[in-house]
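Please find the structures below.
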Structure 1
Amino acid sequence: MVKRQENMKIPSELLPVCPHCGKPMTMNLRCDDTFVEDEGWHRAAERYENFLRTRSGQSILFLELGVGYNTPVIIKYPFWQMTAKNSHATYACINQGQAVCPQEIDRQAICIDADIGTTLSIIVGE
């Protein structure tokens, strides 16, 4: 695709299509009614809810890597809310240009406004 793009456009024949119906494929984002919530998704959601429920009030790190504002209700806002409700929680965010948190959790937050890859390389000492 990159080799054949012109004027920031990709030839239509290179766009991925569904092998069953032939319609253009899209990313699985909560932007319309095509978000996939299959059985596996629901099982994973149940495990996640159980994990959170069994850690209530305990020390916990809510680590957010590169989450923007496309769908903040999925990760960002819940992490902020859970951090605010638990004085033993820490919210950590690494996001170039969008590393912020509400004032209410500022004392429990670590916001790093930088490239994730570079930051993690520094942390592990590479």
Structure 2
Amino acid sequence: FVGVGLGLDLTKRTVQSKLKNKGLPWERAKAFDGSVILTDFVELTDAMQHFTFELKINNVVIQQGDTHFMLHNPESILQNISEFMSLEDGDVIMTGTPSGVGEVIAESVFTVRLYTNEQCLLEQQWNVS
């Protein structure tokens, strides 16, 4: 890994439920224009070993994450992926979602922050229309 950032992985839940009920793949619910929103990436340094982040919607904390609580650490994720797929410069690996998933409501303001060693590495804000 050479960089770290944050992303929002959006899902059309109603479409997903209909497809699941029919036993069909979920691509139309997960892969649509604008389904993933990414921040800029920060170059990793040796001092960056532990990360925390938060997602606020309209200034209310909705999600918080901590790399200490990941089911699989980044190195084991990279090892596993490398066993079945080639990675190239610019590829993005998204690792999962902590509790707090919810519905996106139009006109909401999403703010994400990424921290290491209690220092804010990045902050990004999106207005959802």
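Just so you know, all these numbers are worked out from the coordinates, no wet-lab data involved. Bear in mind the structure is a predicted one, so any value in this text is a computation, not a measurement. Cβ atoms are built from the backbone, for glycine too; each structure is taken alone.
Figure out for me which of the structures 1, 2 the number 26 belongs to, where relative contact order in percent (Cα under 8 Å, 6 or more apart) was derived from the coordinates.
Corresponding structure: 2.
Can you say which of 1, 2 returns 7.0 when mean count of other Cβ atoms within 10 Å over residues 2-9 is computed?
Working: 1: 7.0; 2: 15.4.
Going label by label, the one that fits is 1.
Looking at mean projected area of the Cα convex hull in nm², point out which structure of 1, 2 has the largest value.
Going through 1, 2 one by one, mean projected area of the Cα convex hull in nm² peaks for structure 1.
When helix-only ellipticity at 222 nm (-39500 (n - 2.57) for each DSSP H run of 4 or more, over all residues; to 500) is calculated, the result is -4500; to which of the structures 1, 2 does this value belong?
Structure 2 accounts for this read-out.
For the read-out distance in nm of label points 7 Å out along Cα→Cβ at positions 74 and 98, a value of 1.1 was computed from one structure; give its label from 1, 2.
Going label by label, the one that fits is 1.
Another question, if that's okay. By the measure FRET efficiency 1/(1 + (r/R0)^6) of positions 10 and 114 (r between Cβ atoms, R0 = 30 Å, to 0.05), tell me the structure among 1, 2 with the highest figure.
2
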